[in-house]
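> These are the structures, in structure tokens.
Bear in mind these aren't lab numbers, they're just calculated from the coordinates by the rules spelled out. It should be emphasised that the depicted structure is a prediction, and the values quoted were computed from it without experimental measurement. Cβ atoms are built from the backbone, for glycine too; each structure is taken alone.
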Structure 1
Amino acid sequence: MKVVIAGASGFLGTALRRALVAAGDDVRVLVRHEPRSRTEIAWNPVSHELDPSLIADTDAVICLSGAGIESQRWTAGYKRELRRSRIDTTSTIAHTLAGMAAADPSGGAHPSVLLNASAIGFYGDRGDDVLDERDGPGDGFLSDLVADWEAATRPAAAAGVRVAVLRTGLVLAASGGLLKRLIPFYKAGIGGKLASGRQYQSWISLTDELSAIRHILHSDAISGPVNLTGPDPVRNSEFSRQLGQVLHRPSLFPAPAFGVRIVLGEFANEGALASQRVLPNVLLEDGFTFAHKDIRSALQWAVEH
């Protein structure tokens, strides 16, 4: 399969590119500089420029672009960057694919699949509610951002392209994401739950994340929102306890809610302290099998890879 990836240089994008190449796929990446090899395709999402002829012979596009949600405090300027980095990129790709589909209704010379990054932040802070793809959005900046991000794919879907939006949870790998930042604290013996620890965390191991994306890529039955989370979300207190046990370190130092809010600002309430009990029902109903069905096995795999 010939696949184009936008956002291939990030934590998830780098891992996905390697996984697809290892599986025998022909992978090309969208870049904002002069191409340095045949696998690079130049584009400029800021000015909505993507030459359709450069992706005409490919089968699918996977868009993972977006500035880090937790990378900086949510100033007014960074909120604009969070929106721009997601919506401009997605909109550019969706409109390009829509135009290609309109020019060639037979579908012979344009990508027929778009997998677009999204996030379980769509659901907002929902306490103990069990959520799946049928549930609507929550409240707050992050929920509104994700809803608008997903809406940016609509031109492609309206033109007949199969579109799936990947509502990803907490991806577990020692090489990146939140776990990379947490592990040093636990190894130093100062890890622990966040605030009360009662908030649910919906997680997925990196290997299951990559396998799920490949499954969706090849499954014509899947379109629309897809939760990329493990089948057993846990409370933060349990997550913290299991991480401490896997690392053979204590998890006795809780971070008080006020401290988390001081450090993370607005993201604390909508991210770190938000409770999201999200189930991957679309994947399960399509026959996807998770390698890691419980938090202990996922964390064990993550710290070993």
Structure 2
Amino acid sequence: MKAKVFISCGQRKDSSEVEVARAIAKVLEDMGFEPYVASQQQTLRGLKENIFSQLSASEYFLFIDFLREQLVDSKEHRGSLFSHQELAIASYLGLEAIAFRQRGVKTLDGMMGAMQLNSIPFDDPAMLPQLVQQQVEKVGWHADWKNALKITRQSEEFDDAYIINMPERPLARYLHLSVENLNVWKIALNCTAYIESIVDLKTNTSIPIKTAELKWAGYSQPTVAIMPKSYRDLDAFFVLHSHPQILRFNCFTDSGYFMRPIQGPGKFRLNYVVISVNFPPARITVEATIENSIAGVRLVQSEPESN
């Protein structure tokens, strides 16, 4: 788990900028970060698949404004236009940023003026790797976190409990998924969980389901907050000790047509997703084994289905 740093800087071919960008990336990598050096994209597809996706997956943004041509009727120069566009997207995403500006670039030009982002001036681009390291250490960027939720499954974990709102208060076995907030300071808000698909692995056929919110362990509402560097457990499914061959879901619906119980014995692949208003969606693929005895009920994490 490494925090990603999006490095936005010019890479003019007739200059040392490409080598400087690589040297900065190496410094950040040695500090434990995952650096990404942005290259200029000429197509909308390139912007979407490279720039937008890399920015949305980044925790930090490093902005470097290299000197470009002199402005008309001015002693100052413009900076890199493409880097300013990336800065605008980073600002929208709320990324923490550090900015460097080569002396001679017009102060508060472009997005720098709109954001009032304090930039650190530099003269020689060759000094940038050292300056970047010093500033990253000064502001306290951390490499060991992600702006993400992570879903995991401990294969032997379960809880046995009586279902008090069912007739005869049957004993049930609940199998959970853990949803962890990997951010060190941001609370994950309005986290809601769903099953996206179910496949019967014996017949390799999909089992029809409708969208319904799943229940969080020990909580009676469909949405939860997950504190920084903490986790919440989610009810993946449960089985009754008296009928262990039937897989059942704990979800918020008043219609049995939405999430019908699955009749076993058998093995099934389930894809879960957790969404939040301020985090990217998190997904996990698991395989459930259902047998005629409670001891044969299993839930293990597996590789996601390839497209």
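> Figure out for me which of the structures 1, 2 the number 0.25 belongs to, where FRET efficiency 1/(1 + (r/R0)^6) of positions 3 and 291 (r between Cβ atoms, R0 = 35 Å, to 0.05) was derived from the coordinates. Before the final figure, lay out the partial values.
Working: 1: 0.95; 2: 0.25.
Computing FRET efficiency 1/(1 + (r/R0)^6) of positions 3 and 291 (r between Cβ atoms, R0 = 35 Å, to 0.05) on every structure in 1, 2 gives 0.25 only for 2.
> Could you tell me which structure in 1, 2 was used to calculate helix-only ellipticity at 222 nm (-39500 (n - 2.57) for each DSSP H run of 4 or more, over all residues; to 500) as -10500?
Numbers: 1: -10500; 2: -4500.
Only structure 1 yields this read-out.
> Check the numbers for FRET efficiency 1/(1 + (r/R0)^6) of positions 139 and 251 (r between Cβ atoms, R0 = 35 Å, to 0.05) across 1, 2 and tell me which is largest.
Structure 1 comes out on top.
> Any idea which of 1, 2 comes out highest on mean count of other Cβ atoms within 10 Å over residues 163-170? Walk me through the numbers before you get to the answer.
Numbers: 1: 22.8; 2: 9.4.
Top value of mean count of other Cβ atoms within 10 Å over residues 163-170, among 1, 2, belongs to structure 1.
> Right, here's the next one. Taking FRET efficiency 1/(1 + (r/R0)^6) of positions 99 and 187 (r between Cβ atoms, R0 = 41 Å, to 0.05) from the coordinates of each of 1, 2, which one would give 0.20?
Values: 1: 0.20; 2: 0.90.
Label of the source structure: 1.
> Identify the structure, out of 1, 2, from whose coordinates distance in nm of label points 7 Å out along Cα→Cβ at positions 35 and 219 was calculated to give 3.3. Show your work: numbers first, answer last.
On the way: 1: 3.3; 2: 3.9.
Only structure 1 yields this read-out.
> When volume of the Cα convex hull per residue in Å³ is compared over structures 1, 2, which one is greatest? Walk me through the numbers on the way to the answer.
Values: 1: 126; 2: 161.
The structure with the largest value is 2.
> One of 1, 2 was used to compute mean count of other Cβ atoms within 10 Å over residues 155-162, and the result was 19.6. Which label is that?
It was calculated from structure 1.
> Just checking, which of 1, 2 has the largest value of FRET efficiency 1/(1 + (r/R0)^6) of positions 75 and 259 (r between Cβ atoms, R0 = 25 Å, to 0.05)?
Result for FRET efficiency 1/(1 + (r/R0)^6) of positions 75 and 259 (r between Cβ atoms, R0 = 25 Å, to 0.05) over 1, 2: largest is 1.
> While we're here: Which structure, out of 1, 2, was relative contact order in percent (Cα under 8 Å, 6 or more apart) derived from, given a value of 14? Mind dumping the intermediate values first?
Numbers: 1: 19; 2: 14.
Matching structure: 2.
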